[in-house]
Each structure stands twice: as C-alpha cells, then as structure tokens.
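Trainee: Pasting the structures in now, so scroll down.
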Structure 1
Amino acid sequence: MGRPKATLTFGAETIVERIVGELARRFDEIVIVAAPAEAESLPASIREKALVIHDDTAYPGPLDALRRGLEAAAHEIAFACSCDLPMLDAGLAQALCGMLDGYDAAIPKVGGKLQPLCAAYHRRCAAALSALGSKGVMRVREIIGAVNARIVDEDELRRFDPEFRSFLNVNTPEEYQKALRLAGLDPKTASQRSRR
C-alpha cells in the first residue's frame, strides 16, 4: 500500500477508527496491538475506546500480535481482526464469538480461503500461538492445526454478512478504491485526504 493501512481515510475517519467504532457497538473491550511507533501515533479518540499495547519489536507478524491481544483480553472469548477491514460488521463479529460453543476458534472460510484475522478465539489459544511462534511459525492460519477450530462456511456467514463485505481487506490501492466505492464514498476525495 505504501503507507500504514490503518490510517487510510474511510469517510470522515480512518480505517482503524471505523473498525474500533463499529466493534464498540457490540463489545465492551477493544484491544489494539500495534508496532511501537504506531501505538504512540494513534489518535486520542482510539486510546479512549481501546487498550493499546505494542509489540516488543516492530513488525514481528500477525501471529505474535494475535497472541499478545488474546493475553491482554479480559474476557475468555475474543474477536480478532486485522486493521485493514474497513467494512467489518460488528454483528458478524459477535455471531462468530457465539459460534465457539466448546471450540477454541471459529474461523470463517470465504472464497475458499481461511480468514484467521477475522475470527473468534478463546483466550487459551494464546498458548498454542506461543508454541507455534517458538517453532518459527509465522503464518496465523497454522493455528488451525494447533487448536480445536470450527471452520465457518459461507452459508452460515451469509446470514450475517450476505455480501461478505466484512472480509474485504485493503492490501493494494485498487482494493482500497473498491472498498470506498462499495461504501458509497468518493475514492478521489479519500485518496487526497489520505495523502495529507
């Protein structure tokens, strides 16, 4: 993307502000795991709504961030997502948490791809993530073989998010433009604000 995805504008706010605001509608605790420099630069509006913790080193990867977030969570069940999901729906997040029901994780599968960074986890998954990390594993999806994971298929997900917009991440400028258009926002105006 060429710049931190979390700080891209999405309407009148940044993507991370949009995600935090959306999740705050259904969850009483928000934990953000950020790189050391990024943790300090988050807006005050986010720090008021979320517990912000930072990695020990810059960019250790999402597996370690997920572990840190689960360890910091006050509740036994947590929804975890990446910072590049501007169209995330809190109702879907809450529904995934309700699907654990004895499982360690509820991980969606959309378009044939697992979505471990838009999934629900029990806090006990932190130990499995730590064990994977100590073996040099970096890919979050490896958690599936290490815990009792429930894979949530598209038919179940469609009840909560018929168009799967919650899973639209913005890894490229083209994906960012697409998300803006789907949300009814002007891509040209958003791009100009994001450059400031």
Structure 2
Amino acid sequence: MDNKNEILTQYLQRFAALSDKDIAESLSFWKPRKIAKGDFFNMQSMVCTDLGLVVKGIFRIFYSDPATQEEKNLFFFSENQFVVSFRSFISQNPCWYYIEALEDSEIIQIAHRDLNSLYERNPNWGKFGRVLAETFFAYAQSRAEAFLFFSHEKRFLKLMEEHPNIIERIPAYHISSFLGITNPSLSRIRKRLKNNQA
C-alpha cells in the first residue's frame, strides 16, 4: 500500500481534526494488512488487539447461536470506517464475536498498546480516543433503536445509506440476517422499493 500515509492523513484529519504533526507522530505505528475473503480480522474468544481502518473491502461482525448454530450479523464495516470489536479492544478481554472479511480487503491497523501510548503522550490523540468511543457508542445505540423503532423497510434503507452498493457486493442472506428478516422478506422489500421508484 504505497499511499498508506496519505490515506491515513486525510482520514484522521476528517475524523478527529488531528494536525499533520499529530499524525506524523503516529505513522510508524500504523501497519498495512491484507485480509482475504473469508478470513478473520478477529475471532470469537480472542482479545481484539488491533484497530483497523478499512481502505478496501467489507467486513461483518457476527456471532453463532450455540443452540442453533445460526450465524447472526450485527454490524458491517466498509471503506472509510474503523473495524474493531470495540469492547474487547478497550478492555483487552476476549471478544464475543467474529469479524470476517466478506471481500478481499485491505486495512491499515494500529495495535492497542501503540494507540494507548499516543493517548498518554498527546492530548490531541486523547481527543481521537474520545471521538472513537463516541462513534462506536452511536453505532451500538443506533442499531438497538433501529430494531425498536424502525420497520424492516426503514432498516434496509438505513443500511443502504450507510453502505452504498452493499446489496451488489455481498450475498443477500447476510443482509437478511443483519435486518432480522428472511430472504423472501428482503426480496419483497427490494421489489416494493423498486416499484415505488418507477
């Protein structure tokens, strides 16, 4: 990834208004990583030791129901988002979920110990940590509220807004699982929306 530093600089400036000096201080800690489709960023029962910025590809966070062995998707992460099991990352306790690449993917990652050393040395990186925590809290609350207050159709539209073209990039059953509906229900929603646009 020849342009790693350029990608990081642009993203970190937008995400937490870090200065060029702040970002330069961190560059040696960020490492490029390729993850093939079907491979894992992190596994269930393992500690999530890295925070990754998705440069290319899409990931799902899921768990496997021990009673039924059914896989249930909880979150997707795609380009220009951080991928992490946040609770595991901040607590350094084992993760409850799997994080799997659904496409051949490229990320830039930083280790927990290195990020924490930046927090301790530089208050602007401390601000980054706060913004990161707020972002993942918002993801979790939005996910819970979507199931409380949104129809299936509205949850689908919100997903399309957050991850454009996801429906063309991954199998429909992953999206059905995320929405908490069956594949036929997803087909009906898509058909209805298409007819409404006609």
Structure 3
Amino acid sequence: MKLILAFALPEEVVTATFPGWDVTTVVTGISKPYAAARLARAIADHRPDLVINVGSSGSSRMVKPSVEVGDILVCDSFIDRDLQRQQFTSVKPQVSTATPFSKGFPSVVASLGGQVAQTFAANTGDDFVTADTPFDGQVVDMESFADALVCQTFGVPFFAVKYVTDIIGENSMEIWEERLSRAREALTEYFTRCSLPVTI
C-alpha cells in the first residue's frame, strides 16, 4: 500500500512510519495552485492508495467547538473561501472526502476533553488570514481544499491533519513562523500514536 504525506513547507515535514505502507513525502509549496500542481504530479508518479495533508493552520475564537493553539484537527471537509466569495452557481466551493482510513486518527481538541472521534472542516484560501471575521469550518489554511479536489479527481482517498499554530487576530505571521517547529514536534508525536489499516 502506498501513502503520500503532503506538506506545504519543508518546516512542517514530519517523519511517520506505518507498517505495511510505503510512505512518500511531498512538499507542495504554499497556495492552492502550487498544492494542486505538485500533488497531481506526485499522484501520477506514485499512484498512492491514500493521501494525507499534514500541516499548520489558524483558527478563531468564534468557531464551535472552541479551538486552542496546540489542538490537532482531523479534517475531511474542505471549503474554498475564494470560490465561496464569488458565489458561482456552476462551481461548488466545498469538497467532502470522508474515508474509513481516518478512523485511527482522532482529533485532539482541549475544549472537548482531548481525543475525540470527530472530524472537522478546513477553510482554504490564497491569503494568510489576519482579520478575525466569521468563516465556515474550524481552521483556515492555504492548501487542503486544492489537495482534496485533486485527490477526488484521481479517485484517491484523502484527509488532512491540522495543528493549530495561531488564533486569528491574536497572533501575527511572525508568531506562526515561530510555532512551526512546535507544530512539527507535536505532529511527529501524534503520528507515533496513530494506526493506519492496510486494508479497508
């Protein structure tokens, strides 16, 4: 079985091993166009059975359930906030990718008491969000919608694992950059506790 772990940045890359899986690491770069192009090339080259996007994200005090810096959210629903703003009737700004492969990956949300068998939605756009305005989903990032759409196009199961590095409106881009090493350490530890079935 073949697995691609997709990261936006080299600073986010974690080493994870799963028995029975051949793991390939892909660094896509920041933004939806880079993520889509580079992940599509990787899928064509490696023919994976599963893709997991792993990385950092922001959140807001307005989301429910409340999310804190250090929480880890497993996402299987993805919203393109750029498309959503345009309100095109012929283009859907949301992709859902629920897969049984994610069952061994619990979300870790402090306000819910720690590990929970619950998945969340990521809101993706080509901007680093600094204004704390309402958005659909629990976390914001710049790649996962594109990754999800590419995987859906290729018929490859997909989900994302997002570490919350910053709270919108309270932290700056500099704070996010400083927390990338903490995110990498926490996600590395997280993956040592997760299991990935060889078959579904």
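Only the coordinates and a few stated rules stand behind these numbers; no lab work does. As the structure is a computational prediction, the values presented were derived from the model and not from experiment. Cβ atoms are built from the backbone, for glycine too; each structure is taken alone.
Trainee: For mean count of other Cβ atoms within 10 Å over residues 48-55, the calculated result is 15.5, so let me know which of 1, 2, 3 that is.
Mentor: Derived from the structure labelled 1.
Trainee: Looking at FRET efficiency 1/(1 + (r/R0)^6) of positions 120 and 184 (r between Cβ atoms, R0 = 25 Å, to 0.05), point out which structure of 1, 2, 3 has the largest value.
Mentor: Once FRET efficiency 1/(1 + (r/R0)^6) of positions 120 and 184 (r between Cβ atoms, R0 = 25 Å, to 0.05) is tallied for 1, 2, 3, the winner is 3.
Trainee: Here's a follow-up. A value of 2.3 was derived for distance in nm of label points 7 Å out along Cα→Cβ at positions 32 and 160; which structure in 1, 2, 3 was it taken from?
Mentor: 1
Trainee: Taking FRET efficiency 1/(1 + (r/R0)^6) of positions 56 and 104 (r between Cβ atoms, R0 = 25 Å, to 0.05) for each of 1, 2, 3, which is largest?
Mentor: 2
Trainee: May I pose another question? Which structure, out of 1, 2, 3, was helix-only ellipticity at 222 nm (-39500 (n - 2.57) for each DSSP H run of 4 or more, over all residues; to 500) calculated from, if the result is -15500?
Mentor: 2
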